[in-house]
Structure I
Amino acid sequence: MNPKNDKITVVGAGTIGSLSAYLLMMRKSASKVTLVNRNSKKALVKAFDMSHCLPQIGGTNISGGSFDESAGSQVIIITVGTLPKKDGRRMDVLQNNVDIYKRLIPQLVELSPEAVILTVTNPVDIMALAASKYSGFPSNRILGSGTFLDSLRFRSFIAEAIGVSPKHIDAMILGEHGNSMVPIWSQAKINGIELESYVKDMGIKWSQEIKDDIMDKTRRAGWKIREGNEHSSYAIAFSAVLISEAILHESKDYLPTSFEQSDTYGAKDLFMSLPIQLGRNGYRDIAKLDYTYQEEKLLEKSVSILNQNINKIKF
């Protein structure tokens, strides 16, 4: 494909969708960025507003409108869905969001039969499964934003605890994007040095209590934002943009992204996050890492919880 003809469509002109489209435009992630919405006028005027940045940045194009405007996309980011109530859970809105996908996905597939679909709607792992069922696409072309966002938060809180820049932290959260998310402490590094070695050599206070606090902050980050009468948007939009760029640019990096499992940790016919390499056809390769026994058991538990929630819904 000619990269000059790359097109990314964002479905949903709410806060997350609009931010995603804006970031895609500002980063020149594709030559064409399209924002579509059930209320086409809302998408149209938001894209119109964004387009007034183009005289300064150039290098891309932004448009908005109805779902028909998504035709010919290489990547489709889906942000539409119902948010849980302030003190609710992601799973509370599951059936409603699955029903939305049931109506929406076939329309998008017909217009962009070669696209890679990236779901952002929560609960994201099960929504990726719904997208897979309703699209008829090969499983490699359906992805969920998964624990990429959790991993960014995890890195931020580790950096805060030990007093370094978050950019120097390499660490991942895997499994479910939810309460059963799994911290992979065994692979955490700072500037290429194992975390445990780094804190010991630098004389930094470090304990299981500190690690537990970091994980509590990571799990609760989204709800902390909700307590301020807002919902998380900036970091998840950025996560979706980075995953989309990895798809189009055939990145060699391994990103913690939700994809369909095949007999992994007892998982089959479900989506969850492991570190994978992405390309223009979606999922390409999985990183081969040596997890600890405890980490593998936690991943198995995450699979079990996802299966329990999948069994509660009707596709």
Structure II
Amino acid sequence: MITMKLKPFLKTVSPFNDRSDMPILLFVLKIVLAFFLCKYAGELLAEGVVILIHFAVGKNPLRGEMFSPTTITLITYYGYLIVIGITLLYWKLFQKKPLSSMGITKRFGDYFVGAAVGVLLVAASVFAILLAGAIKFHGVFKRIDLVTLLLMLGGFVVQGATEELLCRGLVLFPLKEKASLPVAIGISTLLFIIPHLPTLWAGKPQFVLVGILNLALISVVFCLLTLRLESVWAACGLHSIWNFVLYNILGLNLSGKDTRIAAVFDVRSVGANLLNGGKYGIEASLLAAAVLAVVLVLMILFPWKRKKDRSRPLDTDQETGE
């Protein structure tokens, strides 16, 4: 009897169907399963590729023979292209919808709007922490590895786009059609926070709490930006440029990553406190939280939305059923 009831339930919530005619709770569960399927299937495949690359160049990772930390970082970031590929393939094969329905439109200029916002947010957050004396500017590095900088920029473009396609494209867009906006934004934000928790748990409780707060705030900013522009590009730009400026331009810790790879400016934390976020970086800073909160309030108080245009979205042939 239990098996008979379980089978239709599993069939309903399976991410391998394009159904949406089900209770909201079941639909949410289906989308969550799709998220983890694409994320971990892509990451597992990417890990396999990395191992094969090691063996292909004569290194045996099973014996501890690894590339340098910089090379591993770059391979990891560019490896997210596989996760993007899995996500897009899943959307086309199983959701059977055009890419425009997950926010991948022809309005690629939105990416640069998001990038500009990212620069402003990082600048405002770092400036506030500088004024508080919790970080200090030590000048410009004499030797700047431009090649590595450009490679890291490309890596962050891929990494940021991966997280946004998963959390906003794969999760937010379908949920907003079925559930209320608070539910859609809440689930998208929760799935954005969960993968960051292992790094956060390594810190002290106060940094964990502020880090989660900041992740929630920036995720809601990503969501509102995506919804207002009806495009995922701006969130991709904001996400990637925030990471790149923080880590490779300013040389600050990024989400607990404290190994410096090709930075321009020498900016360092002064001690470890809630003003600078300690080892986790300014993403666990109360001052950064204040900046994000102000931006979020402004976005809510002054709503705006892109005017409808008649430009053809991607995959128009599928939308018209041709």
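If helix-only ellipticity at 222 nm (-39500 (n - 2.57) for each DSSP H run of 4 or more, over all residues; to 500) computes to -19500, which of I, II did it come from?
II
Say we calculate FRET efficiency 1/(1 + (r/R0)^6) of positions 66 and 98 (r between Cβ atoms, R0 = 25 Å, to 0.05) for every structure; which of I, II gives the highest result?
I
For structures I, II, which has the highest computed value of relative contact order in percent (Cα under 8 Å, 6 or more apart)?
Largest one: structure II.
When log10 I(q)/I(0) by the Debye sum over Cα atoms at q = 0.08, 0.16 Å⁻¹ is calculated, the result is -0.35, -1.36; to which of the structures I, II does this value belong?
Structure of origin is I.
So if we calculate mean count of other Cβ atoms within 10 Å over residues 138-145 for every structure here (I, II), which label has the highest result?
I
Work out the source of 10.1 here, i.e. which of I, II gives that when mean count of other Cβ atoms within 10 Å over residues 58-65 is computed.
Going through each structure in turn, the value belongs to II.
Every number here is computed from the coordinates shown, using simple stated rules; none is lab data. Given the structure is predicted, the values throughout are model-derived calculations rather than measurements. Cβ atoms are built from the backbone, for glycine too; each structure is taken alone.
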